[in-house]
Structure P
Amino acid sequence: MQSTDRITPARMVPAGRLWFNIAKSIEADIADRRLAVGDKLPTEQQLCVQYDTNRHTVRRALAWLQARGLVESTQGRGSFVRKPSIIYQIGRRTRFSDLLQQQAAQPTTRTLTLELRPATPAIASALAIRSGAPTIFIERIGFANDQPLSIACHWFASDRLPGFRQHYNRSRSITQALADCGVADYTRLRTRISARLPTAAEAQLLSLPRHVPLVVTRSWNVDGDGKPLEYGEARMAADRIEIVINSESAPIQA
């Protein structure tokens, strides 16, 4: 934890611009590593005293820093210097573990559900199967360095992947389970991206404040012959990722 005197005071400026000077002062301390990842910022009251201003001005500065992804604020806990965003690159081959490993982030997953479910009309359309046909449904949480990053759901046509559940239970890897079923490669056909606030259950699973939005991706993957293979939906903490869309996969610069 950092003491209040480690933040550089703002110069005397008109009241209307003081919030920006406070924000830039804190930003400079983060850039110069006088404030490190995980350090707690002074309380709002301490910042008010330090900069001889009111809480409205301080909150505006903190909101600006949070919008830039430099700090995260949680009611009851205060404001902290946040970890850099994970780059989530969407291309022809999007693999969760590979993306994180390229950024020196340790990927892990926790499977919440693995079961057969009848295809809803929307899932049936995505997989080009009849409505009500059995699908393999997987829901799991993805972590980067033990921090929850995403909740992902995956659907596969069951009759196209005999033995998939057994293979997955053994490897706990979707890519490996597909390879064990004879699917050597698969590619992303298209992705749709939207955003919304998390439900109470999602916020709890991701250790996320309810006011921080989710980035929601819907994806369609096809096998080597171009046939529908997988439909997926992922809900990712917007303050922990940065989405990059490439037409061709390329190495990620950590």
Structure Q
Amino acid sequence: MRKPMIAGNWKLFKTIEESVALLDELKPLVKDIKNVEIVVAPVFTSLSRVSDAVENSNISIAAQDCYWEEEGAFTGEVAPKLLINAGCSHVIIGHSERRQYFGETDSTVNKKVRAAINAGLVAIVCVGELLSERESNRTFQVIETQIIGALSGFNADDLKHIVIAYEPVWAIGTGKTASTEQAQEVHLYIRELIAKKFNPETSGAVRILYGGSVKPDNVKNLMEQPDIDGALVGGASLKAESFAAIAAFNV
């Protein structure tokens, strides 16, 4: 059985104090949730403090990005080992906003994922198509290119440390959500791609999350789909009550 993951991407929101306050509010709301991995991804400056704040709780910490080198003359970058030092167990890589605004490519995603899992982090690897790509019936082509590029050079054992997040770019922050049928269709396609590239056992074990305007009122239907193993949540993760309700989808 694949353990569901509910991950909150806080993006560029919340000061250190606001982040700690949000976690203090969230912890009692989710403390009794079993069999769901709960992850939050604050900004870099908050990581160390929020790591302290979630100690002895069932919440893990992710970073929103990393670099592929361990150290060196790379001003502004953060290496995976520094994320671990700050208390992270996970890192989000290749989010559509990183691709759209900061020049992330399938090649850089691949290097970052390799560095992250080599350091001992779980990599949450994002893929997804633009609205124009969906409307021109190129969704599967785009997803295949991104998956093959991100996982180039990896083996089945590496996939034990990787989570895939499918985020249709047209549904991020727009209030639009892919229908459960649309989401399941792409999740199944990703799983079949992984089976072809690696093997059926690896495909059956890898977790694939859905991201794109996930809310308390749509998470249950999404999670009922056979190939959807969790959610990468944006705006709804910035409020303890709504994020806790999403994490409690099966309660």
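Derivation of every value follows stated rules applied to the coordinates shown; laboratory data play no part. Keep in mind that this is a model prediction, so the values were computed, not measured. Cβ atoms are built from the backbone, for glycine too; each structure is taken alone.
Out of P, Q, which one gives 1.60 for Cα Rg over 2.2 N^0.38 Å, for residues 45-164 alone as computed from the coordinates? Here the read-out was taken from P.
Looking across P, Q, the calculation of helix-only ellipticity at 222 nm (-39500 (n - 2.57) for each DSSP H run of 4 or more, over all residues; to 500) that yields -8000 traces back to P.
Which one of P, Q has relative contact order in percent (Cα under 8 Å, 6 or more apart), as calculated from the coordinates, equal to 21? Show your work: numbers first, answer last.
On the way: P: 17; Q: 21.
The correct label is Q.
Given 1.9 as the derived value for distance in nm of label points 7 Å out along Cα→Cβ at positions 77 and 125, which of the supplied structures P, Q does it correspond to? Can you show the working numbers first?
Values: P: 3.9; Q: 1.9.
Matching structure: Q.
P, Q: which one has FRET efficiency 1/(1 + (r/R0)^6) of positions 69 and 157 (r between Cβ atoms, R0 = 30 Å, to 0.05), as calculated, at 0.80?
Values: P: 0.15; Q: 0.80.
Computing FRET efficiency 1/(1 + (r/R0)^6) of positions 69 and 157 (r between Cβ atoms, R0 = 30 Å, to 0.05) on every structure in P, Q gives 0.80 only for Q.
Which structure, out of P, Q, was Kirkwood radius over Cα pairs in Å calculated from, if the result is 18.0? Of the options listed, only Q reproduces it. Among candidates P, Q, the computation of FRET efficiency 1/(1 + (r/R0)^6) of positions 53 and 85 (r between Cβ atoms, R0 = 30 Å, to 0.05) that gave 0.95 used structure Q.
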